[in-house]
Structure I
Amino acid sequence: MDTCILYIEDDELQIALTKHTLQRQEYAFHLDFAETGKEGIAAFDPDKHSMVVVDYNLPDMEAPEIAQGLLKKRAPFPIVFMSSAYMESQIEEAEQLGIKACITKSDIKENLKQIAELAIG
């Protein structure tokens, strides 16, 4: 079975770019998408998903709150935060929650490689 990653992201352009990048590259994983924190928490299946990637700022909640909802289903679990930029306090909060990484959206190709490496092992 291929590795399946849940990607919680509300930006349609970012989703389209991610899908396009995946189609052009050889990755051994599949992405499921959710557009809100609530949808992402509801869609999260720790038996199906190997990792969750969460956009830091969503309309209904921020990544730390989403991570707490996910970790109630299974903890520990590999979660990655993704944002355009981070403040030091956000990185510190992520570390306290046990988040695997805080990566930026600036280079989606490189980020997908990093996510794949974290998810696979």
Structure II
Amino acid sequence: MNDRVEQAKGAAAGAAAKAQEQAGDLAAKAQEQATGLAAKAQEHAAGLAAKAQEHGAGIAGQVSDAIDMATDFVDSKTGGKLSQVTEKVDGVASGLVDKVQNADNESDADGAAGS
């Protein structure tokens, strides 16, 4: 009976060692795949961020132009009676567009410095 118990213990220990080895191999493979996927995700994110910045700068200019057109339209329809208000709107909009573009430029400079 003791022999059977010892055999069972030996078989269990062998199986446990084999399972531990396989688990280590699987963990290493998972780590390798996760690292590769993370690198791919980072590449895609950087590309998307660059595209967003490109489009953001273009859109900021379009927004500024649209606000200028709207305030010019208001001025023409009111005979300039609201010119102080429309000038203020143009100034605020221009300031916001400048902030967006400056943020894009700073982000570009930070990206270039980090490369």
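Read the figures in this text as sums done on the coordinates, not as results from a lab. This is a predicted model, so every value here is computed, not measured. Cβ atoms are built from the backbone, for glycine too; each structure is taken alone.
State the single structure among I, II that was used to calculate semi-axes √(5λ) of the Cα gyration tensor in Å, giving 70, 15, 10. Present the calculation step by step, with values, prior to reporting the outcome.
On the way: I: 20, 16, 14; II: 70, 15, 10.
Traced to structure II.
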With distance in nm of label points 7 Å out along Cα→Cβ at positions 12 and 92 derived as 3.9, matching label from I, II: I
Which entry (I, II) yields the derived value 2.4 for distance in nm of label points 7 Å out along Cα→Cβ at positions 60 and 100: I
Which of I, II leads on relative contact order in percent (Cα under 8 Å, 6 or more apart), largest value: I
Distance in nm of label points 7 Å out along Cα→Cβ at positions 44 and 76 from the coordinates reads 4.7; which among I, II: II
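Have a look at I, II and say which one yields -13500 for helix-only ellipticity at 222 nm (-39500 (n - 2.57) for each DSSP H run of 4 or more, over all residues; to 500), as calculated. Before the final figure, lay out each step's value.
Details: I: -13500; II: -35500.
This value belongs to structure I.
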